[in-house]
Every structure is written in structure tokens, then in C-alpha cells.
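Each in C-alpha cells, the structures are laid out below.
No lab work stands behind these numbers, since they all come straight from the coordinates. The shown structure was predicted, so the numbers you read here are calculated from the model rather than taken from an experiment. Cβ atoms are built from the backbone, for glycine too; each structure is taken alone.
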Structure I
Amino acid sequence: MLGLKLPTDPRWVNLVEKNIDEILTDHAYCEQKAASTAISLIVGFPEYPELVEEMIALSREEMGHFKMVHDKIKARGNVLGRDRKDDYVLALIKFFPKGGSRTTQLVHRLLYAALIEARSCERFRLLSEQLKDKELADFYRQLMVSEAGHYTMFLNFARKYQDRKIVDEKWNGLLAYEAEIMKGLGTKESIHG
């Protein structure tokens, strides 16, 4: 359903199990960045009222997820660690050339957001199925459903704002590029890395 060309190696969950506190901190910042992305889309593209409405709702939801993860961190007797760069996202956003029309820029941002949400959804599914900590497994199962909805929302907006054939070509190219990125990841205690 997600269209990802290269699934995450299930052994990634073993790395997570050994570094759960690091994963939770990374996850918290991923949720915060997702809220920031929604807000930046509002600021950058206010002339799209339907998008603005959805991004308002999304920013609230993502900050709610941030709070949920932060609560998990506190419940484990920890504090939120420092943010770190996301190598996955930094590599991903190099795919589309800079510039172009405002519509093209918007579509590219929507496709990046869709793919990040799709990969998060896939990773959350793995965590929900394989984590030994059943409370955390259930937590990730709940978030997985939400991420799937976000992925389709971003992809549908891209298809609404630009010809579907063009968007689908871009999407397929981005999926293939992302698969190459994923070959070098999966060895770090992060949601995407």
C-alpha cells in the first residue's frame, strides 16, 4: 500500500530494542518537525485554503503526537535529549531540483512529506509487530494508522495541484531514489536512519 521500493530490514528493530531511549528522543523531534512542515506549508502557500485547513489540523495532531512521545520519555525517567540531524531527510530533499513555479515547489514539498510519512508508517508497523515492550508496541500501532492517513493526504494534494501523470512520474522517481538512500541506512538508533 505504501509503495516503498525497499522495505526496512527487520533487524532494525533489534537496534531499536537496544537504544529505545534514543529512538524516543529522535521520534519526538520527528513529530515536532512534522508539525513545523505543516506550518511552513501554511506560511508558504496561503492561497490554497483547503491545504491550509488540513495543515492546521495536522500541525495540532503532530504536536499531540510530540506530547505523547515526550510523556513516554518522562515516564521512563528521562528527559528529552537534543535534536540531531536527520540524514534520511537531508538526503531525500536533494532529489528535486530547486526552483520552478510555485506549484512545482509545492508539489515537491508535498511529495517529500508523503514519502517521509510513508516510511514512518512502515517503521511504526515494524515496531508495533516486533517490539518486546508491548506497551510501546501498542503505542506504535496507534501512530502507524495516523501516519498512513498523512501519507495519502499529502500525495492526494500533490495530485490535486498538478497533473496526476506528472505527479505519479515524480513520485515513482522519488520512490526509486529513496530506495537507494535506504540501502545505506538502518544502522542508527533513529526513526529514519
Structure II
Amino acid sequence: MSDDLSSCNPTFWTPLSSSFGDILVLWEGQESPRLCRIYLPHEGAGQLDRARVDFPDMELWRTNAAPPPLIESVAGLLQLILAGRPVQLPFPLIEESLKHLGIFQRKVLTLEATIPFGHICTYRQLARACGKPLAFRAVAHALSHNPLPLLIPCHRVIASNGELAGYQGGTTMKRHLLEREGVPFSASAVDLQRAKLWAFPS
């Protein structure tokens, strides 16, 4: 089992339809659910097999009942984000879901979640904001293992030359999300001359 996810066992999952394929939302518990993971489809491929490796005891939420209200609210936020609408991120929920991660990854993801709608930053800028200016590759690795993509909008972090670099849902999805937020492009890269670059508070 990867990423020390045993604390989320057993879990429930439900699919959320998108133009890129089903997004899987996983959570633990029924009365007081705890959001565990969000899996994005990658270039049309589902993430169910990966989810089953990470959460071998997960159960499909019964289709004849609505998910817990917290999970319904998360699904609503994800739909708004996919549609390119600004949302108020639920930081207490996010912090609770990141507790099992290491200190550095939690810091990267928590800082990244503060990048506003329509803004971008680079991996190097985020590394500097974390107090480790040379750790931009470690930052990229931390973002590639973001357990809550979309909700923690790691699509807003790009390479220093404007290229999209990687994304759990693929670069086509990353570009779609950025364009929906009004981020300008020139060919296959973000137009850094016109984009809104986020400066983290010192």
C-alpha cells in the first residue's frame, strides 16, 4: 500500500463524471466522513485499478443513496472547478486529509492551495516559498503525489519557461483548467508576459 494510506481503511468511493472521464472520490466513514483521495482520469484511462492498489478494501458507495453531505459538497466544488469557476477552498478539510503526509509535502501542498484563481507560479517560486530554493524537483514530486488534485489546484504550478510540465490528469486537462481560469497561452506554453504570476507573502 503506498503513501501510508492504511489509516483510510475501509473506504468508500464514488465516481464523478467529467469530460475527461470519471473522477474517483474516496472517503472514510459514513457518519463523520474523512476525505481520503481524489483520482483523476489520465488521457481517458480510469484510475480504478490504482485506487484498488492503494485502498484494497474500498467499497463502491451504494448507488441508491446519496453520499454523505460532506462528500456531496466536495463533488459540487469539483464540478465548479472543472467548469472554471472560482471556489472557496475548504482548508480545514484539506488539512485533515493531509495529516498522513510528511512535513515537506504538507507544506508544499498547503502553500500551493493559496494560489488564487487565475494565477500561476513556477516550481522554483514554490520551492523558494517553502524555504528550499533549490528543491524545485522535490516540489514537483510532492505535487505529482497530491492526494486531492483539483481541490488542491496543483494545475496552477508550471515550469519556469511556461511549459506545463506534468499533471496527474495529463497536460491536456491541465491546459483546459488553466484556460478556463483565463490563463493566457502562446502555442503550448503559458504566456508569462501576460499571465498573472502569484507572489507568495514573505
For this session: Out of I, II, choose the structure whose coordinates give helix-only ellipticity at 222 nm (-39500 (n - 2.57) for each DSSP H run of 4 or more, over all residues; to 500) equal to -9000 when calculated.
Result: II
Problem set entry | Structure with the greatest value (metric distance in nm of label points 7 Å out along Cα→Cβ at positions 70 and 142, set I, II) | II
For this session: Compare relative contact order in percent (Cα under 8 Å, 6 or more apart) across structures I, II and report the one with the greatest value.
Result: I
Seminar exercise, completed: mean count of other Cβ atoms within 10 Å over residues 110-117 gets 24.0 when computed on, of labels I, II, structure I
